[in-house]
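*Asks:* There are structures below to look over.
Each value in this text was obtained by applying a stated rule to the coordinates, not by laboratory testing. Here the structure is a predicted model, which means the values were calculated and not measured. Cβ atoms are built from the backbone, for glycine too; each structure is taken alone.
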Structure P
């Protein structure tokens, strides 16, 4: 019942986003720009269709190219390594250089956070800025894609992207059937045992498969905002049936996990059920959450086969 409810809620959200996008397309056919978009930094009005976009967010970069706004993107930050067509530069999204950004003469800048005076400086120069922090839920992913579609004049592309995500998640879950029901797991973000609970989009997707997160009790009051740091002892005692590693890029692997003191007693380690995830796919709340879901489906198939 829980999994059915989660899937229904997810599909309802996607359908609503697609419907809103269709409505927006009809309205924009008549008036086109200017448009007003809601972002983390409030209501942002964009006067004309942007043709010189800078993305300082790797997730936004993936979204922009997925919705068809790639030809409008003139530069992306040094972490935006997907897709290959993205014009990567040495611009930093963590320590952005306002002068370097302005020198490229953008007509829209997308950021994932403001370390100080970036947004103020860009707005002072008359450049609209969209701030989109990391998606916390799958609903947030849909909303961010829809907002970027409206902001860039790619409403139909955004609707298509959301529909593809919806279909991809549904297909991954359907392919697994009931294999995930009641299977316990541990999702590792870092080797010092930061993880994600079921309240995050990571956990939400695991939940679609009916899986149970060992970390949920560690953030029962929500004080860790879904990303608690737990202990090695807690993980070993919880004995998850599958371990998912989102930190492979940083040197972790099934082999390094098996060598951790005391971890060999866990069933996941004994039975070789340690899934090595693509670190980018397992950290960005964008179109590739479908690949994340497919990785879970594959891990469950291996788990079921013994």
Structure Q
């Protein structure tokens, strides 16, 4: 088995109310240390804070422009979107932007994409918000278009696709990305979304879940892979942890976690040794790339302690 990899969840907005330039510097401080030991950094796709407890008036980073800037500033890290709402950008444009990012970063871009969900954000920015089934159907067509535009098959140069929701005709995407960026689908829906993962994804992400839920979704994903003739082991399984609180003492870690407004699923809380043991549980289930939101941000101490003391424990076994 390949070594487990770790990603840092770039904060979307300043939880402590910091001004934009201070928030930027806080992100820089973390990435400067983490790029030596982490593998990736991840940015979400929202125009206003996604958290219901956060005021919409607070500063909020846009996904792809943030990735463009940070990928240039931190060349040792891969950068991914977690995840793009397929509704917010024409899929052919997404394919072109992804190909461009892959070229300019030297192959360090991961295209994370999903069906979209935040209804008030759709309305605020003038997007239609169709039913869940329609958004999933749109996502499938978007994935087909991206695959065509990134295809090395001469038959897809130029690419044409006629769907119910999206169409392209004689579209070029040059230079074609080589290697093609991995496509990550963020999904938990068992009937439709995990089937799309089996059909179209290189990576899969599940966020804010328990280990039991993660194990169950893996079983469902395996079944979909069997149904569509896909090699289950080809898909990189990733998990996003919403609360990571690591400190020198368990009491301090618990205090950090208790102050966090993010409460989802099983989390990583404790001393470096305790957190390493908790992470090992996810690895044993099949998680190959673990993405972490550190609860003491903007303080970089927790992320640095994880990088310095948790990762070496896991990679020495």
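*Asks:* Say we calculate distance in nm of label points 7 Å out along Cα→Cβ at positions 158 and 262 for every structure; which of P, Q gives the highest result? Could the numbers behind the result be given before it?
*Replies:* Values: P: 4.8; Q: 4.3.
Sorting by distance in nm of label points 7 Å out along Cα→Cβ at positions 158 and 262 in descending order puts P first.
*Asks:* Here is a follow-up. Tell me which structure, out of P, Q, gives -0.65, -1.30 once log10 I(q)/I(0) by the Debye sum over Cα atoms at q = 0.22, 0.33 Å⁻¹, for residues 54-101 alone is calculated. Could you put the intermediate results ahead of the total?
*Replies:* Working: P: -0.65, -1.30; Q: -0.90, -1.29.
Computed on structure P.
*Asks:* Related question: Output the label of whichever structure in P, Q has the greatest value of mean projected area of the Cα convex hull in nm², for residues 38-117 alone.
*Replies:* On the way: P: 5.2; Q: 5.7.
Going through P, Q one by one, mean projected area of the Cα convex hull in nm², for residues 38-117 alone peaks for structure Q.
*Asks:* Compute FRET efficiency 1/(1 + (r/R0)^6) of positions 182 and 254 (r between Cβ atoms, R0 = 41 Å, to 0.05) for each of P, Q and report the one that scores greatest. Present the calculation step by step, with values, prior to reporting the outcome.
*Replies:* On the way: P: 0.95; Q: 0.70.
Once FRET efficiency 1/(1 + (r/R0)^6) of positions 182 and 254 (r between Cβ atoms, R0 = 41 Å, to 0.05) is worked out for each structure, P has the highest.
*Asks:* Still on this structure, please answer the following. Here percent of Cα pairs over 25 Å apart, for residues 70-221 alone has been calculated and equals 46, so which of P, Q was it run on? Let's see the in-between values first.
*Replies:* On the way: P: 46; Q: 32.
It traces back to P.
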